[in-house]
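Novice: Following are the structures in question.
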Structure 1
Amino acid sequence: MASDSDDEIEIIKKRKLLEMERRLAAMKKTQTEAPKKVEEDPFSIVKRRLIGRGPEVLEAALSQYPKATMEVVKYIANLYRTGKLNEDIPGEDLYELFCNLGMPVRLETSITYIKDGKRVPLSQKFKGKGD
């Protein structure tokens, strides 16, 4: 009689062991099939949606107002992720956004004119070197 109960206990142990192995295999399978989605960097989301002088404006804003610019970038990236914003952002609109937020972005500009098929900076014209 003791051997019958020992046999039953061994059968129950084997069933439990098989069940635990199945659960472990299922967990490993789900972990390998669906790795955690890595969220894309907000800066790269926004940067690839900029057109015209947009990347230049963004870089200038980032160098002049780093913390505030990253907050704006995070907000714009969130708008893209949620689908509330779908179109590309021209540089002029981005510049206007920063100005409206109280962050006037200083961009490097130059005025040139064409003389004899060459592009000459206006500063040379004033110095008398471009005549």
Structure 2
Amino acid sequence: MMKYLLDTHTLLWYLENAEQPPISVKNIILNINAKIYVSIVSFWEIAIKLTLRKLNLEIELSEIFRVTDENSFIILPVEKKHIESLINLPFYHRDPFDRLLISTAMSENATMLTKDENIQKYDLQIIW
């Protein structure tokens, strides 16, 4: 079974039914045979950006949790192995949230669903 980790922007675009992500990515997310992961780091990032008013959403954070649960997305906690793999991660990307998502995808052997060009510089499976 394929495992996929949603980047924060992928989760938000999917939940808001935006034009992004492309239909091929939406089909992966909707595939009942795929394991779709969302890191707790994404919720942390969303909460911080909402508080700083760097992000405006049409839905509340609690609604994001509810919809995530309804879609059977698996929420990943931050584990020691995710933090330990940060040590060897090159600094192509400086955003601490994205760096932790990258190391999580690597540690979990998951394909990351992202449009972020800096993430695409890393040695991990990416779709989009």
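Novice: Upon calculation of relative contact order in percent (Cα under 8 Å, 6 or more apart) from the atomic coordinates, which of the structures 1, 2 produces 21?
Specialist: Computing relative contact order in percent (Cα under 8 Å, 6 or more apart) on every structure in 1, 2 gives 21 only for 1.
Novice: Work out volume of the Cα convex hull per residue in Å³ for each of structures 1, 2, then name the structure with the largest result.
Specialist: Looking at the calculated values, the largest one is 1.
Novice: While we're here: Quick check: 17.8 is what I get for mean count of other Cβ atoms within 10 Å over residues 51-58, calculated from one of 1, 2. Which structure matches?
Specialist: Computed on structure 1.
Novice: Out of 1, 2, which structure matches -12500 when helix-only ellipticity at 222 nm (-39500 (n - 2.57) for each DSSP H run of 4 or more, over all residues; to 500) is calculated?
Specialist: 2
Novice: Here FRET efficiency 1/(1 + (r/R0)^6) of positions 3 and 91 (r between Cβ atoms, R0 = 25 Å, to 0.05) was calculated and came to 0.45; which of the structures 1, 2 was it taken from?
Specialist: 2
Novice: I've got another one for you. Comparing FRET efficiency 1/(1 + (r/R0)^6) of positions 19 and 67 (r between Cβ atoms, R0 = 35 Å, to 0.05) across structures 1, 2, which is largest?
Specialist: Looking at the calculated values, the largest one is 2.
Every number in this text was worked out from the coordinates using simple rules, so none of it is lab data. Keep in mind the model is a prediction, meaning the values are calculated, not measured. Cβ atoms are built from the backbone, for glycine too; each structure is taken alone.
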